[in-house]
Structure P
Amino acid sequence: MSTLEFSRKIRNTTVGVKIGDLTQEQTEAVVNPANSTLTMGGGVAAAIKLAGGEEIEMEAVKQAPCPIGKAIYTQGGALSAKYVIHSPTMTGPATRIDPSFVKKATGAALNLAKELQLVTISIPGMGTGVGGVSYKDATRVMIEAIRNHINSGTTLAEIHLVARDKLMFEAFRGELSAL
């Protein structure tokens, strides 16, 4: 597990950024930027399925369809995380999306974490893979959704933003630094 390389405290929640592998996170839940069918064929979803097991996808698709702005959870399978929170950023697999979908999906994942009374969560760059949203646009709306969620009250003590590369890390750090 990589350690947080940059963090900022918002009220009682530490929002941290690191470069790492989401599937290796020591956290209560990892977020899957899903599609509404909840199939896990590409990107982050495929990595989660590969590391955690096919039972994650089988449990998820039983709860489909899931619209953008809603989220469901499954068990974490072989992952260290207890849960996978599936929050659609797109309706169908491999669809180009608008940054507003990233904001809705991030908010939905955080709200479900609150319902589950989670203390820690790890979130990748939502919509930045097959969704085609730029790092700058995705991180801007993600940090906005995180700030709104924390300000409305949360159970989360730690939110880990897990970047897949240095450019994503810098985008997250830049947005957090501006708070």
Structure Q
Amino acid sequence: MAELNTLARPYAKAAFEYADQTGNLEQWSSALALLAAVGEQDAVAKLISAPGATPKAKADSLIAIGGDQLSEPVKNFLQVLSENRRLGLLSAISQQFDELKAEREKSVQVDVIAARELSEDQQNALANALQQRLERAISINVSIDPSLLGGAVIRAGDTVIDGSVRGRLAKLSEVINS
């Protein structure tokens, strides 16, 4: 996984810098997300990894699938990826592009896994507290995990806050056993 991220990084940075200069960050983000989703489909993944297909044919196939949703610069980017045999990195490139975009916009996507449904007031209070702590605009995605006894697990980028009862019991068990 680390190797894929290392290989994807220069492509993501180049795409980001171009999109930022042209003021098309959102369009590039959407196009890369679409291409990443398409690239993960079994039939397309087989096409991308097929040794008999030419790089141009692979890129042309992806461009045909993307259709009007892909701008000319994105199509050119796909051609470059294909020529360098890097189409398999589309998912990692899209992810890194979105991370660069979030960093530029000073925003972060926060995933909250809760034992029970959170009210609107609870979500707002959590968003405000995280916004102050992380010094970024917060976008919350809440999901429910009935296997949690109580509390919540919060993931914001590489920061994880385990406020679940299960997590607290595990920490207590660790302290007692050490």
Structure R
Amino acid sequence: MSAAFKFCPQCATPLAFETQMEDGGAKERLRCPACAYTHWNNPTPVLAAIVEYNGQILLARNAAWPGKMFALITGFMEAGETPQGGIAREVKEETNLDCSEVNLVGVYDFQRMNQVIIAYHVVAHGEVALSPELVEYKLYDYEAVKCWPAGTGYALADWLKGRGYEPQFVDWSKR
């Protein structure tokens, strides 16, 4: 359970873990003893894009990541936008590419980060220009791309299976 939330956003009283009965039974949550505010700690929806660019898959490396890890384009929705609109915006912001198709691949849990990933396949066009958030990108043929054993990696694997490819996973023990 996340303890990053320390103070009540309504009255600034320190939050405390309390167990209370809820619809599904007893639940321990951060609650405010002064005003009864509850920090629900619900998962955050995250958008992810399998970017198809010139017949290949574009993966990018975030500036904050160590080593040579490459992954899907991801980001958060903005208030008032649809998931489809949000992922098209994220692809544009992070790669400068325009999306001509946006198709749902699936929904994946990523409990380590308390997130729910909504994954899309997008067909993108234009000239790649990375945002400062990304430092590098690579293009992969469908049969050469390696998936990773986590949320967005499973989305990529499902998409590849749907295209008739047998996904290959990175073997972390050999890194």
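Source structure of the calculated read-out (FRET efficiency 1/(1 + (r/R0)^6) of positions 36 and 132 (r between Cβ atoms, R0 = 30 Å, to 0.05), 0.40) within P, Q, R: Q.
A value of -0.32, -0.37, -0.50, -0.77 for log10 I(q)/I(0) by the Debye sum over Cα atoms at q = 0.12, 0.13, 0.15, 0.19 Å⁻¹, for residues 76-147 alone, calculated from one of P, Q, R, originates in structure P. Out of P, Q, R, which structure matches 77 when volume of the Cα convex hull per residue in Å³, for residues 12-99 alone is calculated? For volume of the Cα convex hull per residue in Å³, for residues 12-99 alone, the value 77 is produced by structure Q. Please compute distance in nm of label points 7 Å out along Cα→Cβ at positions 52 and 116 for structures P, Q, R and give me the label with the greatest value. The maximum falls on structure Q. One of P, Q, R was used to compute helix-only ellipticity at 222 nm (-39500 (n - 2.57) for each DSSP H run of 4 or more, over all residues; to 500), and the answer was -20500. Which one was it? Going through each structure in turn, the value belongs to Q.
Suppose you compute mean count of other Cβ atoms within 10 Å over residues 20-27 for every structure in P, Q, R: which one lands on 12.8? Going label by label, the one that fits is Q.
Here, each number is a calculation from the coordinates, and none is a lab measurement. For clarity, every value in this text was computed on a predicted model and none was experimentally measured. Cβ atoms are built from the backbone, for glycine too; each structure is taken alone.
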